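Next up: some structures, all given as C-alpha cells.
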Structure P
Amino acid sequence: MDIEQIRSTCLSFPGTSEAVKYGDQLAFMVMGKHFCTSRLPNLNTVNFKVPDDQFDELCDRPAITPAPYGGATFKWVQVADFEALSEGEWAEFIKQAYEEVKAKLPKKVREAL
C-alpha cells in the first residue's frame, strides 16, 4: 500500500475529512477527531490509533514504533515502512482506528454519520 491508497481508504469512511494540522501533519479525521496522520512533505510515515490490546504486539514488529509526541500514551503507532503491513492489515488497522475514534464521539454525532 502507498500513501494514496491509505488516503483513499481513510476518505472512504463516513464523516471523514482531511486537513493539514500543526504545520506539517496531513490528518484524517472523523468529525474533527484524528484517527490517522502522515508527516509532510515526504508522507513516508503513517501514524494511527490502535486498540490497546494490539499496541505492544504491533510495536514489536519491524518498522513499527510508538508514535512520537505522546502517541504511546494514547496507543498510536508509527509505521515507517509501508511494507511493514500487508494491504489487508493496512485496511483493517485504518478501519479500526476510524471506528475507535468514532465510538468516542457524542451519540448524536455518531447517529448523524
Structure Q
Amino acid sequence: MDEPTFQRLADGALETLNKALIPTAEEFDFDCDFNAGALTIAFDDPPARFVVSPNSPVRQIWVSANVKSYKLDWDQRRSEFVLASTGQNLNELIAEAISTHLGEAITL
C-alpha cells in the first residue's frame, strides 16, 4: 500500500472512531480529542490516557491502552484495520479497552 492510500484509510478509520466515541464520552465522562492525525482518549477517574495513531512507515494503526500496545493492519478483505491476534477491528478494540478501564461494558 502506498503512503497516500494508507493516510486516507488511517484518517478515515480514526475519524469514524472519533465520531463513534463522542456520545459514549459524554455518557461516561471522558474526553476524546482527534488532533494532528492522532486520537487521544483521556479519563479523569480513574486517570488514564489512551492514544490511537497511524504509523506510516509500517502502514499500521498503533494503540496504546491499559498499559498495552496493539498494532492493527489493514485487512483488504474486510476493508478495515484489524488486530491479527483477535480479529477485532479498531472500534471493537477501543470499546473493549474502555470497558476494561471503566469496569462497565460499552459498545461503539
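Readers should treat all values here as calculations from the given coordinates under stated rules, not as data from a laboratory. Computed from a predicted model, the values in this text were never measured in an experiment. Cβ atoms are built from the backbone, for glycine too; each structure is taken alone.
A few notes on this one:
- Source structure (of P, Q) for helix-only ellipticity at 222 nm (-39500 (n - 2.57) for each DSSP H run of 4 or more, over all residues; to 500), computed value -12500: Q
- Ranked by FRET efficiency 1/(1 + (r/R0)^6) of positions 13 and 61 (r between Cβ atoms, R0 = 30 Å, to 0.05), structures P, Q are topped by Q, which has the highest value.
- Origin of the derived value 0.70 (FRET efficiency 1/(1 + (r/R0)^6) of positions 69 and 85 (r between Cβ atoms, R0 = 25 Å, to 0.05); candidates P, Q): P
- Of the structures P, Q, the one that 17 was derived from, the read-out being relative contact order in percent (Cα under 8 Å, 6 or more apart): Q
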